[in-house]
Structure 1
Amino acid sequence: MPASIEHVFGGVVRVTLPLPTEPRHVNAYLLEADDGWTLVDTGLGFPDATETWREALASMRHVSRIVVTHFHPDHLGAAADVHALTGAPVLQSARDAELTRLVWGDATWPERLAEWFERHGMPRAAARTTVDEGRLYGRFIRYAPNPEALGDEVAGWRVVPTPGHADGHVCLLRDGVLIAGDHLLADISPAVGLYPHGDADPLGAYLASLERVEALAPRLVLPGHGDPFEDGAARARELVAHHRTRLADTRAALSAEGGRSAHDVALDLFGERLVDDSSRRFAVAETLAHLERLVVEDSAARGFSDGVVTYTPT
């Protein structure tokens, strides 16, 4: 599936790129400025990424810079390819660049992630599949090793820190238009998971980011997945309500009779939606984020039993 190109409105172009897994696509954006185009996100680093971007940019004048909203593979993976093709510098937030090096620059990361999931109750065989997946996806992640630091503004767009989905996630805002990355999606609740090296309370950070964006009240949101949608403040409120409900459900799944692991709680919360080991790991990470928020709010307590981290209600 080749990239599709759509002019959203004057000076903003959406480039939709294929993904091998759900949601099957990711959006990148080209933002016109006096000195050329700013590219926001790059898609995965498929073997044909350079040729895909060569064709997508054929009718554009000079690309002046590449902005990465966050370090996840579908947004960062082809950054080095586009940099080599255009000569444009890659810009990331300082925290995002740090996580890029800590995760994608560390060959032992898949092993350590598997141990992390085991420590939170996941059966060893299921946790270990992350090693093979990590090695597979590693081939499609070609990041810029020395990105420039994003400031408060880039090419006339305000840089809005929005940690939560990723610690160093940023959005761009201008004239009521929000380039949202994975912070706001119209039909999906963005995953907010707890991982090694990550924020100890990613859900707390995400809720605060949602309140920040609600206050900014963007009239139009251009998301990393899906079509543009209006009234970003309303969507931010919906996501806050969603997570408040999930927090209540998470606490209800705990037992005062004995501690439960994040894996046990995730099975209760997500049930039949856990169709494979990959979806199970995402569910455990998301459940962990909610459990740790309950600990911060003094609604749950963390313990340790037989080598597994457990939680009980307070």
Structure 2
Amino acid sequence: MQAKQQLSGVYVAAVTPLTNDLTPDLAAIPALMDFYVQRGCHGALLLGTTGEGPSFSPTEREAIFQAAAGVKQTHPDFRLLAGTGTPSLDETIQLNNIAFDLGFDGVVTLPPFYFRTAQEDGLYDWFSRVIKKSIPPDRWLLGYHFPKVSGVPLTHSLLSRLRDNYPDQFGGAKDSTGDLTNTQTLAAALPDQAILVGNDRLMTSGLNAGSAGCITALANLVSPLLREVYDAHAAGSSDTAAAQAAVQAAQEKINAARTVLDELNPFPSALKGLLAELHGFPLWPVKPPLLPFPHKTIQAAAAKLKDILNND
């Protein structure tokens, strides 16, 4: 089955619950996964940027993956993606193997982000070794293209080389640039792979350009709206005037909510506060160097979101 068919959908970039001593709150993860299921997500990315992935040790990551994997027992179709990718080749391979042994559907792998001037041939060699040693034929690696944060872009030619040489294991990319032109180019160049946008504003336009869906931070709060847009596109019902109006209205709400969130960067701190304020979750801390937002700031943002979302 093509990666695009298998991986299409709405994925939430999950937050990572923590205890007050900044260790993973493993007991809280199953309820969080169930929340995402009930809110219409097709799946979740664990330990991406929103999940503060690089802030955790390999041992902590394994425990978090294991706690999340339990969702498969009650919701076997809920897809799990593991955020992996470290400057260490061996550690990245180890993390991928752990995730797949636990039943994850794919990994979203950052490039090695220390040597930021590495040549494309070196990055291709790195990803090739990762794929050969850790990606089963029936599972997928998605490249994580977020050069603003990682400092290492995944070029179109690099992604095409991975597709050409590993079509049964290379699944595509999470494109977190927020650049529709880049999404269009990737979707056209990799038609059988899944290009998943990382900016909610591109949900409708990205799907129209050939993307497979999204993996976003804001899906923690607006996944029903994202699912509405996705389902209309998948059903082809957005071709009618009424359906187009409904999709446009949903996208406008998404855009307005994204504007609120963009004012509260970094997202992990904001989303943990907003999940507590809007949905009754504990106010989980964030790992340093991140800091929480003042409660008044979160309250004000929550009030804006309530007005925008109308309890969606």
Structure 3
Amino acid sequence: MITALHLTKVFGTVTAIDDVSFHVDRGEVVGFLGPNGAGKTTTMRILAGVFPPTTGSAAVAGRDVIDDAMAARGAVGYVPEYAPLYPDQTVEQYLHFVGRLKRLRGRARDRGVADALSNCGLEGVARRLIGTLSKGYRQRVGIAQALLGDPPVLILDEPTIGLDPEQVLDVRTLVSSLGAARAVLFSSHILSEVESVCSRVIVIDRGRVVAEGTPTALMRAVGARHHLTVRVEGPRELVVTVCERGDAFRIVEVTDEPGGAVRLLVETDDRDAGSRELARAIQAGGWALLELRHEAVQLEDIFLRLVQKTEARS
């Protein structure tokens, strides 16, 4: 549904993005991840038809963003980082206004506005002036206008910026639900946010895509490993000796606990295989397994390693 091929954009002497390529399929919510100034917004504006690339090509829902610009724009619901809202209009008036700009008429516009209000949880504030709404509700209005016309593609540029934690959670939940039948490209510089919403991640740094894949695939690409914490009721030396025989994991730390328990921290390339082998070893020793917990690898760590790899190559 979204295809970017070798996109480059130059502003004067500044190359904002350089040879950017990726795709997003229907039913995917893909995170576009990078620090401020990495090129996320420039790429999204090209896809939304705000301006053309210097070189390269892009298509949205099969429509070329240059050769078939109007059709491509009609297939996109775009939420810029700061949505252009009119504070002196009510939510309903604003959505009808945007509907007219999108050439929705009569009952089609009425249905579209009603659906957007419902999908974004705005029915209760439909007749309130936008200027009186909280920032969280204004972000919802920005997403609602993008949904008018039922576009198959949504491009969301930092949709949770400046929101409080509860508002962030609301927007994340909304974005996840919207991605079921659409292709969604969701940009952020907040790694935990991308991890919670997106099934796949595209990492961009200094205008170039440096990695793409699921968080697990990116872990493998940078050599990051899963960590497991296990608590066992048994003699320390014997527990360690038996567990050291495992092939799917490696013990990195051993701690004695009150009451004769031992805590092991192990690392593994395969979380499931490591967990199974560790549990079997403890069972074979006849000891009580008190706890077996996966310590999630933070996407922040993966991102930093990717950026460091890029810096080392440049």
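A few comments on the model shown:
- If mean count of other Cβ atoms within 10 Å over residues 29-36 is computed and equals 16.6, the structure in 1, 2, 3: 1
- Structure from which 0.45 was derived, FRET efficiency 1/(1 + (r/R0)^6) of positions 37 and 269 (r between Cβ atoms, R0 = 41 Å, to 0.05), options 1, 2, 3: 1
- Among 1, 2, 3, structure where percent of Cα pairs over 38 Å apart as derived comes to 8: 2
- When distance in nm of label points 7 Å out along Cα→Cβ at positions 69 and 293 is calculated for each of 1, 2, 3, the greatest value falls to 3.
- Given 1.00 for FRET efficiency 1/(1 + (r/R0)^6) of positions 205 and 229 (r between Cβ atoms, R0 = 25 Å, to 0.05), calculated: source structure among 1, 2, 3: 2
- If Cα extents along the principal axes in Å, for residues 5-124 alone is computed and equals 46, 29, 29, the structure in 1, 2, 3: 3
Read-outs throughout are calculated quantities, based only on the coordinates presented, and are distinct from any laboratory measurement. Quick caveat: nothing in here was measured; it's all calculated off a predicted structure. Cβ atoms are built from the backbone, for glycine too; each structure is taken alone.
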